[in-house]
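S.K.: Down below are the structures I want you to see.
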Structure P
Amino acid sequence: MTYTLIPVSSVTYAMKSKSILNRMGYYCEIERQEKGSRSGCGYVIRVKDDPAKILPILNAGGIAARSWTTAER
């Protein structure tokens with residue numbers, strides 16, 4: 001399955017992102033970023049949904065989410 005990984009600037013923003021998305025009906029998880037990644041604080045939000053839907057929700061909630069990557073699990 002393909003997931004979208006959205007880096008955030010702190011673990012606090014990761015928890016806030018999860019709360020916002022869960023309230024909107026989106027399932028997500030907080031994960032540690034893979035070693036060697038240069039963006040964010042070391043945490044990402046993992047979602048199955050389209051990033052074109054997720055990023056505007058996070059931005060409207062005050063989370064500066066601009067980038068994303070995909071990963072297979």
Structure Q
Amino acid sequence: MRWGLFWWVTLAVVLIFARQWPSVKKKPYWDKVVFVCLTSVVWALSMLDLPHTPGPTTVLQLIFKPLEGLTKP
């Protein structure tokens with residue numbers, strides 16, 4: 001995990017939250033829920049190192065690689 005990027009994103013989320021909350025506070029309940037959920041999801045995704053996270057094909061290869069001997073003659 002890159003801590004510098006994490007702290008920058010955390011600072012950005014806090015600033016966005018502080019700047020937008022007064023206008024969101026006047027909105028209906030579900031708008032507040034959506035705002036909090038979206039900012040939380042973005043913040044949580046910033047903790048993952050997505051460019052270096054293995055994709056689904058890597059996971060499938062990891063699962064089925066031991067079975068390769070059973071399928072080849």
Structure R
Amino acid sequence: MLIKKTARNQVTLPKSLLGKLAPTDYFEAEVAGDVLVLRPVKVVEMVDIDKVRDRLRRRRVKAAEVEKAVSWARENK
């Protein structure tokens with residue numbers, strides 16, 4: 001499939017190609033030899049840690065409970 005680069009170095013990816021990938025708004029790009037490779041990337045939003053701490057405080061969650069949950073999550077990836 002032929003894709004044209006604009007004067008501003010932009011390309012439009014055809015729906016027929018994107019429809020074969022998982023939905024995403026971001027791609028990782030790299031050059032391999034003379035080939036441009038685009039890989040879909042899932043972006044995870046960062047959380048405001050102060051909001052998390054405040055929410056935990058309001059719900060009276062103890063530090064030991066948080067540590068236990070984090071340990072469990074790391075073991076069960």
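Every number here is computed from the coordinates shown, using simple stated rules; none is lab data. Predicted model only: the values in this text are computed from it and were never measured. Cβ atoms are built from the backbone, for glycine too; each structure is taken alone.
S.K.: For structures P, Q, R, calculate distance in nm of label points 7 Å out along Cα→Cβ at positions 33 and 57 and state which one comes out highest.
M.R.: Details: P: 2.2; Q: 3.9; R: 5.8.
The structure with the largest value is R.
S.K.: Given a value of 3.5 for distance in nm of label points 7 Å out along Cα→Cβ at positions 9 and 49, calculated from one of P, Q, R, which structure does it belong to? Write down the numbers at each step before the final one.
M.R.: On the way: P: 2.3; Q: 1.3; R: 3.5.
For distance in nm of label points 7 Å out along Cα→Cβ at positions 9 and 49, the value 3.5 is produced by structure R.
S.K.: Also, I was wondering about something else. One of P, Q, R was used to compute log10 I(q)/I(0) by the Debye sum over Cα atoms at q = 0.13, 0.17, 0.21, 0.28 Å⁻¹, and the result was -0.59, -0.75, -0.92, -1.19. Which label is that?
M.R.: Value -0.59, -0.75, -0.92, -1.19 for log10 I(q)/I(0) by the Debye sum over Cα atoms at q = 0.13, 0.17, 0.21, 0.28 Å⁻¹ corresponds to Q out of P, Q, R.
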